[in-house]
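These are the structures in question, set out in turn.
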Structure I
Amino acid sequence: MQVKFWGTRGSIAASGKSTLKYGGNTSCVEVRSQSGTLVVIDCGTGAYPLGQQLISEFNGKISGHMLISHTHWDHIQGFPFFTPYFIPGNEWHIYGPSGFGPSLNEALSDQMQYTYFPISMEYMAATLNFHDLVEGSFKIGDITVRARYLNHPALTLGYRLEADGVSLVYSCDHEPHSHACALGHGNITGNDLAHAEFMAEADLVIHDSQYVADEYEKKIGWGHSTYEYAYKISQYAEVKKLLFTHHDPTRSDKQIDTIVKSVQKRMGGKGKMKSFAASEGTTVSLKGNSLTHKIKSMSVKPVRDSEVDAFSRPLTALMTHAVLLNFGSPEEIKTVTDILKTDSIKMIIAKNTEDVMQAIASQPVSLLVADMDLGLFQLDNVVSEIRKRVDTGGSALPVIAISSEERGEEVRPEELQDWIIKPFSIEYLRTRIRAALLQQAGKWVRAPLLKGEEARLSEIQRFGLMTRKNEERYDRITRLVSSYFDLPISLITVVDLETQFFKSKIGTPIDQTSRDQSFCAHAIMKREIMVVPDTLQDDRFAENPMVLGEPQIRFYAGVPISMPSGHHIGTLCILDTKPRDLTNKQLDDLKEFAAMVEAELAREKPL
């Protein structure tokens, strides 16, 4: 794998005699695998000379891939000047973080509006394919790309590229989660530990190092790392080679040399890691035979071999969920809620543990944002109560904790989505909330709530339908259905606010799933039968956990079943582990079986 630097500055380009060694262009890195797969990481002003070189080398006909970490100007200013985009016949795939606002295509087009630029994106004659990403992994030719959210006041992705038996990690722009770690000391825990795991044993890490420790106190919340942090966490992750990048535009070549030597001397120890400052024009060759590294006594885990697909899916379900806020003064809360309303996120103010419980019990909730300094409740108590009293579909409610102190060792990592240390900007909090929500969403389409949902849920509760009483009258139907269609799984489901409950089941040991994973939550939206011949070919379900994991659903057919009042309370459904379809007669027969279920439901008495 060949890696070449075309831009290493951060914030703004810096030309002049004092920046000749390390260069003045903003972020842009070229990567080529041994087979020739071309990937450009970030499109700062360094993309212009790269584009010129590619045009010369390939006589204008060059196609490839571009990974955008985020759409701040210093990472996209080269986009309108990247010449390969203007040549007919070229084809480029452009990837970047999905957000709650404009798509990647729209964000890149906006900087080429008439007010800012003389020509629009329509003049780019190449075929441009845009891909919105969330955390996860995907393939570019022979390169496996893994994306992970970084800590920045805008949604930002770091990338890990693996090919030819080597691994490369690109991490710009990223701020330490721990202030102590930013200064080069303190324990690496929580989200800093997760960052180290993302980098674990990489052959090369290109890491944001805009500041030094002495400057950091005045730069907190700006979204950038120190040289000390980049060195400390890379050494901890047993990285083989570290290149400092995103150099501050005020920094001269001489100052960068002095800083690097000082950090190496103070923090180098006896480690084997090599470290340098990235400079324009530098080419690094990475050679290796295997991506499988042997972990001996490391405190960090290597990045997982398999992750969820990174390509974004619609966020329809999250728009119906709420974020619980236990945060600051009334003025601060109003500021936060006003900003988050632009993302169409519903918010609920929770003053104590009971408020949290009542909110979760009454509606879907995606996230709790809690100010630990207010002392209104203990985080571990809240998490414990949620697990005891509220059915969350098998998972705890994600929590963003806010505190004026570093994260305490007594807080268990699984209880937290994020830990934010004061002071921070509202924009920073907004981004962390966005990232936390996107980490839960985007992999499959959750069904929205029905109109009149409150009345439907009230009927389910009034008749006690979310309990299994070992009633032979329902089990007899599922046995008949499974035998008639010769399918392994047959279910009678009841879909509550957060849960899909199996009132009768054949072929599965589980009694319920979360509503977010439920196929039946989609089926009850309409009156007709819903058939999914092959789940992997349906964007609504292709990455559903029940498709990728057990029971590995490949076929689904569900008929909505109703109470005499007309409310759809669930389905009679059949499932298979291989694709298939139903004839018209089979569809009619499944509806007849569903009518048998409804006849039994009509016999139910209110509690």
Structure II
Amino acid sequence: MSEDFLLDVRKPARYIGDEWNVSKKDFAGSGVKFALCFPDLYEVGMSNLGLRILYGVLNNLPDVACERFFSPALDMENILRTENKEIFSLESKKSIKDFDIIGFSLGYELSYTNVLNILDLGKIPLKAAQRGPGFPLVIAGGPTVINPEPMHEFIDLFLIGEAEEAIVEIIELYHGLKDKFKSGIISKEELLVLLSGIEGVYAPALYEVSYGEGGRINKFSPKIGNLPERIKKRIVKNLDSAYFPSCWIVPYIEIVHDRITLEVMRGCPNQCRFCQARQTYFPLRQRSVKKLLELSSETYKNSGYEEISLAGLSVSDYAFGNDLITGLLELFKGKAVSVSLPSIKPKSLVGNFAALIATIKKTGLTFAPEAASERMRKVLNKDFELENFFKSLKEAYAAGYRRVKLYFMIGLPQEDEEDLDGILEFAGQVSELKKVCSNGAAEINISINTLIPKPHTPFQWLGMESIESINSKIHYLRAKLKNKKLRINFHNSEMSFLEAVLSRGDRRLSPVIEKAFLKGARFDAWEDHFIHKRWQEAFTECGIEPHFYLREKGRDEVLPWDFLDTGVSKDHLLAEFIKAIEIT
């Protein structure tokens, strides 16, 4: 394609590649060609640490060329379709059909139609059953494959869990079988069976599901006797020895998280009952301070970024936080490099830690109480100590902080108007406390999401509150908000509804996803692109009642994701669910 097309698209730097520190390998001479795909815009995908890790792992393999694909924006898609051109890689501008393996990183359920769009723009059949040895093998991993079933028709194999080590095993085995597969000596099914011998690999075509009364799952079983009945999630045991992309690619345009992301830990020591991420990344593992300082120094030298963000599910629970912050301050002394943290637990700010982070950055602090009342926090099993919170907040205001962001949820079990009122009262107290330390109240940004009872959590048996009820609560809170220092933002209730259906769904949702895509669904994770009516029509035309997936589950019911072993037992989750619903 002529480069003249760049004149007709917004942000042409999304498509040119050749960034600082990008990999440049001999495409034609590589034994395995891997298309690494992120089903969202370049700015989102290049902010994803998992994608950067896999890109580095694969390109460090001597006989592998890994190149990137992102979802084209609608203006670029229109050009590709109008001119009958195929989607191309950033590195060598190759068609996606020229690759041996296409690997999708699935981080959010509302990106599923973008997966189909990338395949379609590459002129690759959407359904796995229609792709023979003449087409690439399509694999997928990432957080949402903790329940892969809604995408089962489109993906040849899923990698459950962490990919750094498993993807190397997949590549090595595929490389040895590639010629036999491409020449027809072994069938695709035989290839998938062999790949399924790798821990964490799930090939949905090799399993079957039967349904019983009321549309509930009756049985999930392998079609071939020697396949495992349950798929065990892969984990990387030692983070210090795990690959980190210190040769950090620096984009030409500003991306969503335009900084170094330093992963300090995986897993979480807390047991919040709503949190799927804990099970996804279980068990807890931490990098050593020595290793983190080495990685931050090397990555800074290779990129020049002036901000480092510490990443993990609960960074303030990192066991050596004070030592790490002190080390980073010393390492970057005089270099104008700032360090930012995600949501912080109140107890972490007590004492020296508050003073340390105050010397680094004073843009704002983020806390996630999730619920305003102690009763609701007990239901959620949320560790949030009010006494420590207000004490540490006072110290932070005194140290120069001016803004606070608070995360809450609505649609909780046993929630009433008093709990909703409590959100505004809590935020008002946080704002007023600043007057004790300096002039004026603080600006408080309140972000409110709807509780989605996700798979592999104690709430997986819980029914989800209806869109109508959630919208009523949103209207109630908006009407009650009078304090001009409080700004409130609600997640789109219809998007939450669809996310819940797709995350809790089974194999019968694959046709719905395809139907929505054919109706034009793209970038459903972006509110300005999301059209709920498309999905309503898709559900109706496929004969699927979406509310079926949001109902309360029977405690002895076979759930669509039960065949996955996350390392946290279903009995433990059920015991936690019972504790939650018995709280009054």
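Every number in this text was worked out from the coordinates using simple rules, so none of it is lab data. Given the structure is predicted, the values throughout are model-derived calculations rather than measurements. Cβ atoms are built from the backbone, for glycine too; each structure is taken alone.
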Given a value of 6.0 for distance in nm of label points 7 Å out along Cα→Cβ at positions 239 and 463, point me to the structure among I, II it was derived from. I
When distance in nm of label points 7 Å out along Cα→Cβ at positions 111 and 551 is calculated, the result is 5.0; to which of the structures I, II does this value belong? I
Among the shown structures I, II, from which was the value 24.3, 77 of Rg and Dmax of the Cα atoms in Å calculated? II
If relative contact order in percent (Cα under 8 Å, 6 or more apart) comes out at 10 when worked out from the coordinates, which of I, II was used? I
0.8 is what came out when distance in nm of label points 7 Å out along Cα→Cβ at positions 95 and 143 was calculated for one structure; which of I, II is it? I
Please state which of the structures I, II yields -10000 when helix-only ellipticity at 222 nm (-39500 (n - 2.57) for each DSSP H run of 4 or more, over all residues; to 500) is computed from it. II
When distance in nm of label points 7 Å out along Cα→Cβ at positions 343 and 439 is compared over structures I, II, which one is greatest? II
Given 2.5 for distance in nm of label points 7 Å out along Cα→Cβ at positions 47 and 175, calculated: source structure among I, II: I
